[in-house]
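Structures incoming, each one as structure tokens.
Each value in this text was obtained by applying a stated rule to the coordinates, not by laboratory testing. These figures come from a predicted structure and were not determined experimentally. Cβ atoms are built from the backbone, for glycine too; each structure is taken alone.
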Structure P
Amino acid sequence: MLGAGRIRALAAELGLRPTKQWGQNFVIDANTVRRIVRLAGVGSDDVVLEVGPGLGSLTLALLPVVASVTAVEIDPLLAERLALTVGELQPEAVGRLTVINADAMTVTPEHLSEAPTALVANLPYNVSVPVLLHLLQQFPDIASALVMVQAEVADRLAAPPGSRTYGVPSAKARWYGEVRRVGSVPPSVFWPEPRVDSGLVDFRRGEVRGNDALRRRVFAVIDAAFSQRRKTLRSALAGWAGSPAAAEDTLRRAGIEPAERGEQLNIDEFTRIALAAPADS
């Protein structure tokens with residue numbers, strides 16, 4: 001496992017200066033990565049996708065437990081060093097690690113030799129929600145995920161309808177399954193220390209709700225509904241539907257009161273709206 005001293009030594013060896021652009025805050029506490037692996041519930045049959053492995057703290061905690069790890073790292077310097085670090089500390093696990101030097105937002109099944117069954121990651125905080133939604137859409141075999149994100153984002157992802165923090169991330173994540181906030185992580189376990197607390201989010205995939213065309217239609221409804229939070233759905237969906245009257249017609253066909261607001265609807269209700277809309281909406 002990598003402690004604070006080894007993390008700093010590796011960074012010095014590489015001449016690494018962590019950047020905010022790539023969300024480089026490295027976990028230096030072994031108990032934290034063990035906790036993440038435990039909460040993820042992964043085991044010997046799991047093929048794990050890890051995003052942003054950095055210097056390898058979480059990777060080294062995962063490899064003894066799972067069948068294999070595919071680590072996606074955007075920084076070419078860190079991507080090149082990761083396999084060497086695993087070779088030095090866990091030589092028996094080198095053959096079960098694949099490192100891909102890429103932006104996670106561009107990764108598709110064609111990049112991987114095995115379909116991942118789980119996502120376990122300390123996601124870059126500036127793009128955590130887009131990355132999570134992209135990977136859940138691209139890899140339907142991902143049955144579960146445990147991700148560390150900024151605490152505020154964790155709250156939004158896990159928020160139920162009607163709550164103050166419920167919004168676009170909350171609704172879209174539930175297209176894929178159930179989301180729960182399962183823990184908090186203080187800044188002190190990172191180097192360099194971020195200025196925010198972190199949260200752990202657990203995801204469990206649900207039943208398939210529809211094809212990709214329907215998903216895009218539902219997500220368009222969600223985006224429109226939350227574009228003007230304080231407005232009624234009749235007003236907020238007017239641009240999407242073509243007019244306030246068309247929005248009201250669609251809402252009534254879906255069994256939704258036009259005076260409702262987007263933050264009051266669950267994913268099933270957003271889906272009903274998308275299905276009730278004319279095909280060209």
Structure Q
Amino acid sequence: MENPLFPLEIGRFFFLPGRKLGGLFVVACAERGVLQRALDLCTKHNARLKYLSLSVTRSTEEAKTFLIFLDMTDCNVPLEGLVEEIKGLKAVKGVKVIQQQAEGFIADNVSSMLLAGGERAIILRKTLCESFIRGIRERFGSAGEVFLYYNGLEMGMNAAKVHVEMGKKIGLTDPSQICKCMGATIFAAIGFGQMEIEKLTLNPPYALTQVYNSFECQLAPETQTKPYSHFIRGIIAGYLTTVLGVKMKVEEIKCVAKGDPNCIFETKPEN
């Protein structure tokens with residue numbers, strides 16, 4: 001598996017000292033070309049696009065929303081003027097303005113919540129993840145590692161139950177395909193790291209899994225000398241336990257935290 005993938009900036013806020021920022025939350029009918037027309041107006045007035053997010057509302061297929069962050073420093077009209085022009089576009093149903101909270105800083109304060117796959121979601125940046133992962137270890141020691149493992153275990157089991165039900169709806173019932181097509185792919189999509197299932201057998205139950213760019217192991221202190229992943233190890237154990245129908249245990253046999261090129265997890269039946 002080639003590792004150098006492009007990161008995805010989810011851009012819910014920006015900190016650009018010295019720049020004048022502005023944001024727009026646009027609601028429009030699902031008509032082809034409406035987004036391009038809105039962006040063309042931004043370009044016309046020299047409002048530079050910094051971030052764009054598009055989503056289709058789940059309440060009706062007739063509406064979609066755009067979240068746009070702009071660098072307005074060199075714009076030749078005020079933000080309110082740009083908004084009025086965008087409101088005049090065919091198919092645009094409404095525009096909400098997001099003013100910068102301070103010069104050089106803007107955050108989305110219009111969206112009521114974040115959704116991922118239709119469910120409520122939150123974002124934890126590295127600083128907060130570090131407080132969660134390392135903080136628990138430093139405060140509770142080995143008991144904290146056990147806590148992280150069992151939290152991951154529960155999370156993995158619940159995720160697998162959802163994925164199994166999703167698979168049934170699209171004719172995907174083979175355990176190895178569920179793990180590879182859904183488990184590994186979604187694991188990467190939500191930012192835990194890139195996962196590659198090297199080997200997966202049903203009889204006997206066994207899996208060998210590599211994880212690149214593990215968010216957990218990248219939080220480890222530089223002095224780490226043993227495998228660091230307990231949360232992700234728990235996720236893998238819980239996921240495979242549910243999908244394979246056998247209680248599984250996971251050992252991290254290689255770990256980037258102690259100098260290995262990537263993290264490798266070996267999964268076997270518990271008994």
I have -11500 for helix-only ellipticity at 222 nm (-39500 (n - 2.57) for each DSSP H run of 4 or more, over all residues; to 500), calculated from one of the structures P, Q. Which structure is it? P
Structure from which 2.9 was derived, distance in nm of label points 7 Å out along Cα→Cβ at positions 90 and 178, options P, Q: P
semi-axes √(5λ) of the Cα gyration tensor in Å, for residues 66-169 alone, calculated, reads 42, 23, 8; among P, Q the input was structure Q
Match the computed value 16.4 of mean count of other Cβ atoms within 10 Å over residues 162-169 to one of the structures P, Q, and report its label. P
Given that mean projected area of the Cα convex hull in nm², derived from a single structure, equals 17.6, which label among P, Q identifies that structure? Q
Assuming 3.0 is distance in nm of label points 7 Å out along Cα→Cβ at positions 194 and 226 as calculated from a single structure, say which of P, Q it is. Q
